[in-house]
Every structure is written in C-alpha cells, then in structure tokens.
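Nothing in this text is a laboratory measurement; each read-out follows from the coordinates by a stated rule. Keep in mind that what you see is a predicted model, and the values were worked out from it rather than measured. Cβ atoms are built from the backbone, for glycine too; each structure is taken alone.
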Structure I
Amino acid sequence: MLAVKGASTSAGVQAVAILLKNFKRKIRDAIIIFLIISTSFFAIGEILVRIFKKEPPIMFVASENQKLVYELNRDFNGINYFGMRDKEIDINEIRDIHKIAVIGDSHTYSINVKNVEDTFPYHIEEYLNKNMGQRIVKVLNFGVPGYNTAQELEVLKSKALMFQPKLVILQYHINDTHVCNYIQPEHKKLNLLIHKSKFLVTLWKNILYSPFGKRFLLEWVGEKFPDALLFQEGLVGTRKAADDEVPAHKPHPPRTKDRVPIRYHYMLGEENWLIHIHDFAHLCKQRGILLLATGFIDEEQKTILLKEGFDVYSFYEIFQDKDVRDYGYDPDNTKSHFNAQGCYVVGTFLADYIQKHYAIAKDQ
C-alpha cells in the first residue's frame, strides 16, 4: 500500500509540474504574441503617421530664454529673421529711421488677419510715412499670441531695445495677469524623447483632447501630470481656468497659483503685473524712450499706467463711437480678435494719435 501511495504521489507531482510548465509556456507565448502585435501596431502606426500626416511649420518654438518661454518660429509664414511678424529687416537700412516698437500679444500680432500688411502695427507705419511724405518711420511688431506682461517685459529687454526705438507701444489685454498659453515642461529630456514618436504623440493628443478626454481625463492629467498636456516638442499646454473664475477671465489660461507650476508664479496676478509695469517703464525712462499704452485698458489700469509714465490711448477710446462687433471683436468673448477692418482702424487711429502728440524725425 505504501508503494502504491508513493507512486500515486509521484505521478501527481509530475502531472502538476507538466501543467505548470505548459501554463508558463502559454504565458510566455501570449507575452511574445502581445509584444509582436504591439510592436507591429506602433511600427505601422509610426510609418503611416510619418507618411500621411504632413504638418506645416509650427507657429511657436520653445525659447532658450526661460522668461520668454516660447517665441515665434522664424520658419513660419510671415515671420522674419528676428522672429517678428513683419517683412525682412535690414538693420543698416533702418539705422537712421524713427523706430517704434509695438509689444503685445495676439492683438498686436493681429492673429485674425492673413497678411502682414493687414496687421495694425503695419498700418501705423504706412499711415505715418504716407502723412509725412517720406519713409522715415519703421514700426516693429513684437506681438506674440498668448504673451503676458512678464514676457513683454523680457521682449523689451532682450529684443526691442537693441533696435533703439524712440517710442514703445505696450498693448494690454485681460490675460496679462494670467500664465501664458504654453509653458515649457518640467522634464525637458522626457518631453524630447516622447516627441521622437509622432504616432504616440498623435495618439495621445487625439485621446486627451477628444470630447471623452476633455470630460474625463484633461483636468486630472493637468493636475497630476502637467507635462502630459502635450502641445509640441519643448512646449506643453496649460490647465483651463478655475471653474469659479469670473466670465471675462475664464476663456484664458489660469491666473491662480494652484493651477500653475510654481516656476511661473511670477507671471500671475495684479501684484506681479504692477511690478512688471513699473520695471517696463523704468527701463524705457532710463534710455529716454517714450511710452504709449493701448489695448483694452479700463480706468483703473489707465490710472496705474499714467502714474508710471505711460501715455494712454485705449481701444475703448478708439472705438468709442463704433460697435466693435462690426470689427470682429465680441465684448462678451475676451478671446475674440479684430478682423482686418478692425486692425486698420486701430492702426490708423494710433498713427494719427502719434502724429499729433509726438515729434517724428529721422535719427541724427
């Protein structure tokens, strides 16, 4: 009996061992098949995306200057060598010309018009030169969509001052106390690695920014993994404004510290805006540069700007007898912009104001 029981036990052990071996083999085979299918799926997807998804030059590039965050791409249509929305500029040719720098966001860039010639800074230049009877004015368009006053201060320091302008026009908008439209990822090398695969980036963005993703994923990802808000190589998106944000500010990126990475807190809020305005004015005063502020400036902001030494001629004054809706701007949607006709009105009215209030002459 003992021999029979021993033989039965041994046979049972062998049977279990065979079952385990077969199970491990099946698991191994399943993993291999999964890896083959997955690898093939991503390889084919990568090939197809690279063949059929032809992307035009991107509008922005991550900036080496961390305070600028991003800049206009010089390879983008209508952007010149200096990263401005303008025709190419020969510094030697404009050396003795009266230069005006316009610094602002998408309104200065004039994002709703197709051609450089329809932007409001270009209209300022054309109107002044026509009225002067000779080309003695060059207007430099430093507008970048999504910029705030902190970035515009850095534009003044790192870009505009090198042209030695006689007048600087600072364009204000409600998003000047918000974080900018895009930020640089905290983990730059990981972002660069992810963007090596166009397929993975396309797949993730299609999921994240789909109706499903916006409803169930976007807010959670923005809170837990902000670097995963992929936009393009070197740049990621920002979280949406808080649910309890006032309507005028809600269409723009957030302005509260709990929704913005700490490294960008210096951009946020009225207190920081006052500091940036003060520094902006101080830099210009040191160099004898005249200051004019324009944009959607209310009476409170006008008082602050005047105190800092700015002259003010706001969009509200320009359109005081007009319905801005006829010019592309919807006052109920602060994310809207002027159309070509609106840019023409802004440009010509500013030019007329400049001609009446400032002396214009060739540099000596």
Structure II
Amino acid sequence: MRFLDLQLTEIEIKNLLSYKDAKFTMLKNFNVLIGKNNAGKSNLFKLLRIIQQNLQNSILKSDILFNKNPELQGQISLTFRFSDEYQRNLFLDLHSRNKFLDILRTTIKLPGLDENEIIDYLIDNKFYHSAKITLLYLSSFPDILILQEFHLIHKDEKLQCIYQIKQEEGIISIYLINQPIRDSDKLITMEEYIEYGKIERVAQEYPKIPLSNFFRSNLLGNIYLASILPKIRDFFGESLSIIPDNRFFPKNQEISNADIENLKEDGSNFARFVFKQENNQKTWMLQLNTELKGYIPNLQSISQKFRSNQTELYYQEKGLYLNIEKDNMGAGILHVAFLFSFLK
C-alpha cells in the first residue's frame, strides 16, 4: 500500500450547494457516506471536484452558493494530516529556505541538539503535524475560489495563523505572519515560539486568479505557504481520485493494446483492465476474488473468458453450476469488484 504524505482528515462546509453548515470529521484513507436521497452525499464529491478543477486552472461555474443566494459567502475548510516522512522533508525544506532549524536552535530551549534531533523533537511532540486551509467563494468573484486562511496545527490542536485575507474598502487585503529574528538572549519554549510574531498586512492585494495560479506564484515570500501549498495542489492532482456515480460496464471488449491501459474511473474499460492484470500478474484475480468474498459471501468466483480478440467477465455463485454473464450480474457485484480493482 502506498502511504500518502497528506491525509485529508476533516472537511467543513458553509453556504455551498446544499450545505448550510456541515462538518465531516475523523476521515480515514477509505470512507463511506450513507444517507437518504437528496441528503447531500453527491454534493460533497462535487465540491471536491470543484476544488480539484480550480487547482487545474479551470474556471468555476456559478450558482454554487446555498439556495443560490448571492448575499452569502461560501466556505470550505480542509484539514490535512502530515505523515512523519513528509514532516521530516518539510522541516528540511523550511531549513533550506531560511535556516529554519538554526532559528529554532537559537530561539527555543533545545540545548545541544543537532538538526535531526530537533526534527525528532518536533515530530514526537506533535508540532507542525497538520495544516488547515479555508477556501472562500464570493458571488463578486464567480469564476474562482479564494484562499481565505492558512493555519498550521500543533500539539493539543493549537492553531497558528500563517495567512489570511480581509475584505477592506472594496479590495481583498492579504495578511501574513511576521516572526522577526529575536534579539533577546532569553530562550523561549516551542509553545511560546508558535505564539510569537503577529499577522501584518502586506502591500499586495489578492490576485483575481484561479487557485492553480495562486498556488504556483511566489506565495508572498512565506516559507510555509511555499512549502505546503504546492503539496496540497499535488494531493488534488495526483492522490485524490473521485469516481463518478454513473459508471458503466460494456458486456465485452477487445483485448488489443489492453496491456498499456489503466483502469478508467467510469468503469468503461473494466473487462480490458481485468484481462491485462490477470495476464501480467497471475495471482491478481485470485487476490481479487479472496477480497470480494469478504463482502459477497455467496461468491464462488469472478472470472473471464476471451475469444475472437474479446474478453468477457463471468460470475459464479456457490451451489450454482452456471456462469452468469456480466450483463446479467447484479449491479452491486460489478461496482464492488470495480472499486476493489481501482483501489488495488
């Protein structure tokens, strides 16, 4: 299993689509949403897709505010937990930008520690373990999402504001944390350090550009933004897959060039993908069936046959001596098999 550098652990939504005020907490690598029709399940994925598209330079569609009320301000906050490995790389990157670790060594009470020991101390004591971003949608800026706030999260879930915007006199002003080098000989604790400094307005106004361009900009010379925001952009571009609910599975498919094809999110090449995997990895189908049996107790096996340069999927049930063609399988079986294949 590939472990992600960032794990999305919490989502808060206000005044967007069908959400007046909603919060999804304790998210894991795999999550299941259960609810009545029109409860808003699909809208959560729609909002994640909107963020993903705006981070890919796509212009937003309007009318995403709650009840289509232009007087409201829409917000979505995302909290990301850092892996230990990413934290180490983050501290080294911050150090390469402004001698971050040297500043800590001379500022806080860490006598005699080298760089690796300081990093171990920060990780073990849960400093800089997560980041939280808040995105803003305004009817006056209908084409883009705006980065409203950026916080780092420390031990005891203490929030440290690094960046925020304020709407002032018809413009959007940017405020950044300023932590000047301390000239005092008195050492402080790490808890005092993250409280040190203040948020100050910078000369630059917020640019009216998609998130993709803002995340690629020089990020106002702030080392935290410059290090972490590109990683969040990569999360949406490389690690977050949103599988559409309108998947379809053609009955049979040609097997030519199947060996160079990845599984599509809409399921349209599922049979071709199974053919590719079974031919390239002899134990793949056996592993898939073993996993499926934990969710479909009556499953004997899912298998494939191919003839005339085409492949077809079949399902066999325990006690039933008949192969059921894919077109006659229950839709639930195909969706579960597809999701397991996609995750594998």
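Some observations on this one:
- Origin of the value 68, 32, 27, where Cα extents along the principal axes in Å, for residues 200-311 alone was derived from one of I, II: II
- Which entry (I, II) yields the derived value 17.1, 54 for Rg and Dmax of the Cα atoms in Å, for residues 72-151 alone: II
- Test item: FRET efficiency 1/(1 + (r/R0)^6) of positions 32 and 296 (r between Cβ atoms, R0 = 25 Å, to 0.05) calculated as 0.95, pick one of I, II: II
- Comparison of I, II by distance in nm of label points 7 Å out along Cα→Cβ at positions 248 and 288 - largest value held by: I
- Structure responsible for -9000, with helix-only ellipticity at 222 nm (-39500 (n - 2.57) for each DSSP H run of 4 or more, over all residues; to 500) calculated and labels I, II on offer: II
- Origin of the derived value 5.2 (distance in nm of label points 7 Å out along Cα→Cβ at positions 112 and 144; candidates I, II): II
- Parent structure of the calculated result 24.2, given that mean count of other Cβ atoms within 10 Å over residues 120-127 is the read-out and I, II the choices: I
- With FRET efficiency 1/(1 + (r/R0)^6) of positions 160 and 224 (r between Cβ atoms, R0 = 30 Å, to 0.05) derived as 0.20, matching label from I, II: I
- Answer label among I, II for the case where relative contact order in percent (Cα under 8 Å, 6 or more apart), calculated from the coordinates, equals 19: I
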